[in-house]
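For reference, the structures are reproduced in the following blocks.
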Structure 1
Amino acid sequence: MVIGCCGAGKSTLARKIREKTNIPIYHLDQFYWKPDWVETPKEIWEPMVQELSSKEEWIIDGNYGSTMDFRIQRADTIIYLDFSTLECLWRITKRIWKYRGQVRPDMTNDCRERFDLEFYHYVATFNLMRRKSILNKLKNLDQSKKVHIFKSDYETEAYLASL
């Protein structure tokens with residue numbers, strides 16, 4: 001399970017883990033967003049993610065707090081990309097510029113990359129609003145879970161080299 005602020009590199013890391021392990025990958029954004037950025041209703045979304053996370057093997061990247069607890073229960077390894085707000089804002093800006101008007105590889109068809117002030121606000125406040133809760137959740141897990149908290153690309157690359 002790969003979680004962290006938007007722009008931290010969750011999808012990229014998940015793809016690299018997939019390349020090394022051949023474990024099926026599921027980008028939650030591809031399941032949540034319908035064409036033209038329409039959200040999936042909660043009554044459909046949560047059972048869908050429960051079904052994905054009940055598979056024998058998976059790599060799932062994405063936060064989606066309403067489904068985080070049951071993904072954590074099913075995961076054997078949780079990776080939290082604990083990157084700075086400034087780094088994440090810079091990366092989403094580069095991503096928006098790179099893919100402007102196009103669909104990113106880890107996104108639903110017909111969800112073209114665009115500038116969205118509400119999304120920038122979410123990224124700008126992610127660490128303030130969500131980081132402490134996520135860290136507490138991870139700290140309180142039993143020892144059967146492998147938890148990795150990475151604060152830099154160097155740490156994620158070292159982890160990938162160890163696989």
Structure 2
Amino acid sequence: MERLIIGEVLKPQGIRGELKIKTYTDAPEDVKAFGTVYIDGKAYKILSFRADGKGAAYLGLRGIPDRNAAELFRGKKLEGEREDAPELEEGRYYIVDMIGLSCESEAGEFLGTLTDVQQLSSDVYTLEKEGKKILFPVVNGVVRKVDMAARKLIVDKKKFDEIAVY
């Protein structure tokens with residue numbers, strides 16, 4: 001089974017073993033849909049879930065009974081089974097599926113290979129070309145097309161050149 005990273009434990013919350021997490025999903029509630037999460041390869045059934053409306057969520061997991069136990073999970077990644085992941089709407093992709101795409105201009109010029117996506121106020125893509133990193137925010141129509149079948153990310157070269165950081 002393939003797993004997706006769906007969040008990260010920020011800290012324990014309260015005395016009952018609840019975890020405050022940063023979600024990597026479009027909506028924090030998507031984490032609840034998984035039913036079971038994996039931390040360090042071990043399965044934990046979700047017993048309780050709530051979102052704070054500010055991007056954080058709180059999970060109660062079977063097997064984490066108190067704050068002391070929860071403290072051991074600080075900074076750990078949460079994974080979910082890919083088959084439990086919510087269906088994405090047209091034009092949306094899981095980051096794990098985008099890593100490795102060839103980034104090219106509309107004219108076919110190779111600009112680099114997508115190696116990382118940072119989720120900030122707008123996503124920031126990291127490309128690698130000839131051992132060098134190139135970062136660019138995904139804003140103002142810079143990405144023209146994502147072709148998953150051809151494994152290509154097509155960008156507007158003029159806009160890319162204006163915003164890319166080499």
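Derivation of every value follows stated rules applied to the coordinates shown; laboratory data play no part. In this text the structure is predicted, and so the values were computed from the model without any measurement. Cβ atoms are built from the backbone, for glycine too; each structure is taken alone.
Miscellaneous remarks
- Given -2500 for helix-only ellipticity at 222 nm (-39500 (n - 2.57) for each DSSP H run of 4 or more, over all residues; to 500), calculated: source structure among 1, 2: 2
- In this comparison of 1, 2, the computed figure 13.5 for mean count of other Cβ atoms within 10 Å over residues 16-23 is attributed to 1.
- With relative contact order in percent (Cα under 8 Å, 6 or more apart) derived as 33, matching label from 1, 2: 1
- Source structure of the calculated read-out (semi-axes √(5λ) of the Cα gyration tensor in Å, 23, 19, 17) within 1, 2: 1.
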